[in-house]
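Read the figures in this text as sums done on the coordinates, not as results from a lab. The model shown is predicted, which means the values in this text are computed figures rather than measured ones. Cβ atoms are built from the backbone, for glycine too; each structure is taken alone.
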Structure 1
Amino acid sequence: MSDKSYTPPNVWTWDQASGGKFANINRPISGSTHEKDLPVGKHPFQLYSLATPNGVKVTVMLEELLEAGFSDAEYDAWLINIQEGEQFSSGFVGANPNSKIPALVDHSGRTPLRVFESGSILVHLAERFNAFLPQSGKGRTETFNWLMWQMGSAPFLGGGFGHFYAYAPEKYEYPINRYAMEVKRQLDVLDKQLAENEFIAGSEYSIADMAIWPWYGLLAHGSLYEAGEFLQVQEYTHLQRWTAQLLERPAVQRGRIVNKVWGEDSKQLKERHSAADFDNLG
């Protein structure tokens, strides 16, 4: 164990110089830092997001709804650059007081309705269109089981493993090992579930798949944190099958590049305002 020992002080104080890649946007207080309204397009759903795993959940859901023929699910997807602190604008804080992407404003009713937290957005859209979520019975309960599993488990993968493995200013053995162990356990949970089921919650594709795939599917694919070899993700053969199966879906292919501003030009769509935007990629 080579980690330096740390003795917490009696009273924690905020050191703005620490925190690694995202130190300039992390802070211990909430609320807006500047006045700026959110843009509003012409479609019923206005999404303010970035193509992180949590953002991809929602763009995949919206694209799946459109693919299924729900034309009322048309949406505008506006880029929120979290490294520039755009999530702290007064407009965004009004849409999500927690200042985390994604945030959705539903203009399909008499008055605009804000929906924040990615899992809440998935449920809102599923119930709005009666799609990708069973209406009752075991299937509905199982879908919620796995949706809540993802919402509770992903912080270990993202804020835990991802931070210490990929983003921390220094790499230390203890936190990386601790979170790698937990992520491996979670991968094993999914692999065993998928050994007996085509999709996460059973025989039907659902919002549980859409919630889990951008995190654990992309990890299994090797494109999240570039940690595939380190975690030996190829060992999870049933998870690999499911990952590839979802990646073949056109809506998933489209959804994963919306609000993306890194990587190959042909796999970036900074903002999405119509289906035609996908035809104009570099």
Structure 2
Amino acid sequence: MRICPTKQAVREFTRETRQGGHSVGLVPTMGYLHDGHLSLVRTAKQRADKVVVSIFVNPTQFGPNEDLATYPRDPDRDLALLEAEGVAAVFIPSVDEMYGGAGDSFVEVPGLSGVLQGALRPGHFRGVSTVVTKLFNIVQPDVAVFGEKDYQQLAVIRQMVRDLDMPLEIVGAPTVREDDGLAMSSRNVGLAPEDREQAPALFRALVAAEEAARSGPSIDSLNETIRSVLAQASRAKVESVDIRDAGTLAPLEGILQRDAVVLLAVRFGGVLLIDQRVIAPALMTA
């Protein structure tokens, strides 16, 4: 496994890989890897001959009061896990390597970036779009894999790739969960024991929404169902519950009549957890 701390090093790897007639897959991460990340690597290995994983805690997607300084990091463990998975190369740049000498250029997808999590975290998706564009330009992959847990992020990146004619395929991989349903996340390590015990309420709320959807409910009643489940977690601070069109993320009203995505953002102490599930109404018969 090749360790690439610089743009030049990973570009050399990509060039050599293509000269050998092989395709390149990319899995962007911020490190502190878990089984969810490794599932993305396995998906990428099915789609490309050689897989590059990037490890970079991107400062431009963190707000002034967010957890950049305390974001968990363990690069040695990450590298051992990736080597065991058969990753071909790891791009692990410093902040200066990624942004040193950079000007004022950025990439933004305004329509999708200004709603939902984007409204709660101004500038977050601009930071994501910009760093992902940089990674695509540096690595030049044929395919890149992202987790569906970050549903809005995946939608933003897909829109960006379509709009800017970027020559690669974007693949979304299913959310990987703990045994009690909690979506795997690097931030879970920051949960206090009592918060970790209550955090699976997000998963239970999503399951309740999926079951309720079969009866063709109203969007308002679905929202009430979700919030009633989350209310059972006394330590949870619900930041947002959104039910949106699964394809466009447009708001939905009235009776659920097409596939929707339920997007949750719930804070436990200083840790913001997000989760999602696509739900469908019961098939209507004539």
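In this comparison of 1, 2, the computed figure 3.6 for distance in nm of label points 7 Å out along Cα→Cβ at positions 29 and 133 is attributed to 1. Tell me which of 1, 2 gives 19.5, 63 when you compute Rg and Dmax of the Cα atoms in Å. Label of the originating structure: 2.
Ranked by FRET efficiency 1/(1 + (r/R0)^6) of positions 173 and 197 (r between Cβ atoms, R0 = 35 Å, to 0.05), which of 1, 2 sits at the highest value?
2
Quick check: 22 is what I get for relative contact order in percent (Cα under 8 Å, 6 or more apart), calculated from one of 1, 2. Which structure matches? Of the options listed, only 1 reproduces it. Here mean count of other Cβ atoms within 10 Å over residues 37-44 was derived from just one of the structures 1, 2, and that gives 21.4; the source is 2.
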